[in-house]
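Novice: Multiple structures follow.
Since every read-out is calculated from the coordinates, none of them should be taken as a lab result. All figures in this text were calculated on a predicted structure; none of them were measured in a lab.
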Structure I
Amino acid sequence: MTNGSPQWPSFLVSADKLVIQPTLQSGVRKIDLDVGQSVTVACVGGTNNLLVTGQQTNAAVCTSNSKLSINGVEYGYNQLGCVKQNAPALIETGTCAGSEGVEITVGWQVGSDTVAEFTMCHNKKAALNYYSTNTIDGKSVDADDKTNGRPSFITGGYYADLEAAQGKTVNTLYTQVQQTATIAQIVGSTALANEYINVNAQLFLSRGHMAPDGDFISAASQDSSYYFMNVAPQWQTFNGAHWVDVENAARRYATTNRVDLKITTGTFGVTTLADINGVQQEIYLAFDENNNGYIPVPKYYWKVVHEPISDTATAFVGINNPYNQVLPEDIICPDVCSQVPWVTWELTNVQKGYMFCCTTADLHKAIEFAPDMDVPLLL
């Protein structure tokens, strides 16, 4: 099917409960279906429905005319638009990180079925995000919606207790003005905090995605990554440099090799900055009256890139601190970047994010909630 997309496209869901993704063929986005193949045409979220039927879920069959037949009427894909953009559902599906976190599945409620998009592991009590897990579809990621803008981050109903206690939204806690005020409280000096937060030098804490929007295809799925449970404070000099290099490299590997990659991206530890006395202090975005910290600024970001068919994987680790010297003990697992040929970016610039690579087994030894895979071969 190649006849364009409507303003708010419906999802085509296969019999095995997967969203059928487009591929890029000679520069054109196409959805490949077999003649006679049955799919569900879905518009999900609240009062959403398919414009031509008024229903959220619609049984359809691919015809020889490269159209979908619904209730005996053939439609081109450009006619299968929704009333509004598909909206995800958040479903708590278990515990994670031992019993400290709750696993939240972000997905699409198609009738009585939930079609999963990705998962997040979130600690409600500490407002801490451990990791998110998603898939890069190597055959489809180049066909992503490149015109989609960046939506605002939302809490999805989480963080309510923290926001009530702080009298501030999570979004406010992330603002550069509030970052400066909070860091000034931690280091004991507004002047020193103003040195640490320097917007002109890109030295501020951004909302660093774990499962990044660029790994997803449709505008709706890209927007589904904008939950605060899927981000952590990340220095922008790192976020816009070495970390995006890792994300782009993983997508290039998937598209070049036409493989799907399972991606798990997480955080670990709490970064520190020197106070006015030169003493290293842990950095958080919020504190309670007992000086307990919430929304920690991670010391490390890590990403496990796993190719399931060949069962090969590489773990990437970056140090999220543009100010502190990297010490030997900061390298928490043996560095194997020299054995990963598709690592072509600079690694050791501290301001851009000092990076190293590990086997999955070594990463799990250092971070117990990282995937316990023990995949000996590097991707």
Structure II
Amino acid sequence: MARIVLGSYMVRYPLGGMMSWVLQYLVGFHRLGHEIYLFEKAGWENACFDPVNGQMTDDCTYGAGIVDDLLRQFGLIDGWCFVDSAGNYHGIGKTKATGILETADLFIDMGTHGSWEGEWGRCGLRVLIDGEPGFTQMKMENRQATGDRLPEYDHYFTTGRSIGTSLSDAPLAGRKWTPIFHPVCTEILDPVGSASDAPFTSVMNWQSYEPIHYRGDLYGHKDVEFEKFLDLPQHTSARLEQAVTGREIPTSRLENAGWTLRDAQEVTMSYDSFIDYLSVSRGEFGVCKSGYVRLKTGWFSDRSAAYLALGKPVVLQETGFSNHLPCGEGLFAVNTVEEAAAAIDDIQSDYGRHARRARELAVEFLDSRVVLKEFLTSCNI
């Protein structure tokens, strides 16, 4: 059994999609028999989002309560530590947290940007898991070009399965990147049926953050790629719905094109509401960040993995993931609106077969027992 600290963020942004992403790792390691902890820092003032009030705040009470309740549901009692902007410890206290960091076999940085570097001390290994493939490496190279010091890790993993191969145009920032899928705990996500007229859905941020400038070019987000599929409702009789958040969403234009829109914050207010939203969907149709697509990173979404585990077929914009996952039954990689419509119509024509295959793909390739065992073997643990 290994003692593992996962540095990520749940308390700061306690919405369902974010919590599901981190939860799959935490529960996955726990069910493999490892001692697992979530460590998180505010990092700056007003870093905590309170979705009830819709405000950023220094008060972590809401997020801390949500995370504590959620982790307890899965047997992860006293398994989290949050340090607020004033340096106060919540959950696990400072003395115990220090002891855990000093004796951990593995520290996984999955979104803390090295904020625990001063405390991880005698951890056996320090590992980065890059969840923003292409963007992460471009940011690293931009920082290196200005002389910024970057945190150092013993191993670098990326969810861009093609990065570091001839299949991808993503930079490497001078590191060797080992591929990993986002894991999904299939044993906590039971396949559920759907009504024949249920919509194909997805949950998306229209523009997550400012586009990245790299070597004279600009790499953007889903707002750029959705243009390619704007007219999809005109090409299929299936209902299409997107739960959207973000800036400058062209609501009227999307609705006029035939899309049903939902408030992404509303459907992801909790982990349970997020899973419920996926569960009542017919399947997923989703686009990817433009940087993932243009750099051919091979990225595959943790959200799409959850759809598959629930027995929901997935039609996802191609990033190169078809080089790493079987496509054409239960899962489709598409480049054009015509390909997307054909995939959706194929699913509708034999839904039971595609739903069964979706679940099989999740179990065979994305299950946490498969993904995390391989990850730990790569770390020699």
Structure III
Amino acid sequence: MRTGAGIFENNLPRRVVVGRGAARTLAALCADRGWQRVTLCSDAGVVAAGLVSRVVAPLHDAGLAVDVLTDIPAEPPLAAVDAAAAGIAAHAADVVVAVGGGSVMDAAKVASVCARQGRPAADLVGIGRAGSRGLPTVLVPTTAGTGSEATFVAILTDAASGMKVGVVDPHLLPDVAVVDPELTDHLPADITAATGMDAVVHAIEGFIATVSTPLARGLAIEAARHLGGGLEAACRDGADLVARDRMAVGSHLAGMAFANSSCCAVHALAMPLGGRFHIPHGVITGCFAGELMRHNAPACAAEFAVLGEALGWGRTSAAEFADRLDTTAERIGLLGRLRRVRVPAEAIAALARDAVAVRRLMEPNPRPVTEADAARIYRAVFARSGA
């Protein structure tokens, strides 16, 4: 197991507020910093769940000028981010508040930079292209899974190519992350499962990545302890508040872990598959994690034993660890959702080629993945699911 020797950096949100009712502190947080004009970004589902009104009302009561943008789509295309940036600029906002899942938070992070700098989102695609910070951001997750409120990564969609693209820059880190488990209490079981399993994969990949730091590994193990005790319980009973709390905290810790390490090949294979076939990201990562960990096993046996204990599975062998990931994906319904998708056999070669080309995710993987490996892994998972 790596010791983490050498020089490393850690990048974290400037402030984190965690706990039930934490979202009710937003007005005070804004007042403390002199922010008076708020643009709140969200989506239709969060509005329908009543969460936007719950957050906006105290801001209005505090006398803040609030403009609400609720048309952020899932897997946001670059054009949607540009539209959000235009709305933020038109409101002359001095802070951007994102209330939603990963798509909303990712779009808001990039839009805050675009609004301040007057640049299109396409200019920021890649690594380290923001140049400077955008408008201040406060990110409030309503799911327990993406960890976007803890990271400087945003995943968007290039509509022209159908590919998902990444904006990766420490300037995207939020000024404040507000993690309030109350906002996840009524999350549907399918979203609980997909986002929750994605958080588990974040913790695993953040721990095993070749670029992981001692801080990242510590965060990943603590994330696994929370997630292992919460995921299946929250999927069985959404009213289990202890499980909801564990998932909210575990997701945030996992986000901080991979932000200071990296995601790996599971996420690389998810990029082209999700972009082309519009499968929810957590469904893909959850269903592919077991097969990728079988591939990684020769390089990760010690890490899997530690992770297995943290997740509550006991000190597992590498084979047992991969099997348990498959079993969990089946139990919480992710494999069944993948079964409903039909991916033509002739698409696999292009998927494998494009996945291997995502070098920022493939290079930190503890064992190389060739195009042939990627194609084999796609076929194995599709065979298991019947996709």
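Novice: Of structures I, II, III, which gives 8, 32, 37, 18, 4, 0 when P(r) over Cα pairs in 10 Å bins from 0, in percent, for residues 146-369 alone is computed from the coordinates?
Specialist: Numbers: I: 7, 31, 35, 21, 5, 0; II: 8, 32, 37, 18, 4, 0; III: 9, 35, 39, 16, 1.
Answer for the origin of the read-out: II.
Novice: Can you tell which of I, II, III yields -17000 when helix-only ellipticity at 222 nm (-39500 (n - 2.57) for each DSSP H run of 4 or more, over all residues; to 500) is derived from it? Could the numbers behind the result be given before it?
Specialist: Working: I: -4500; II: -9000; III: -17000.
Answer by label: III.
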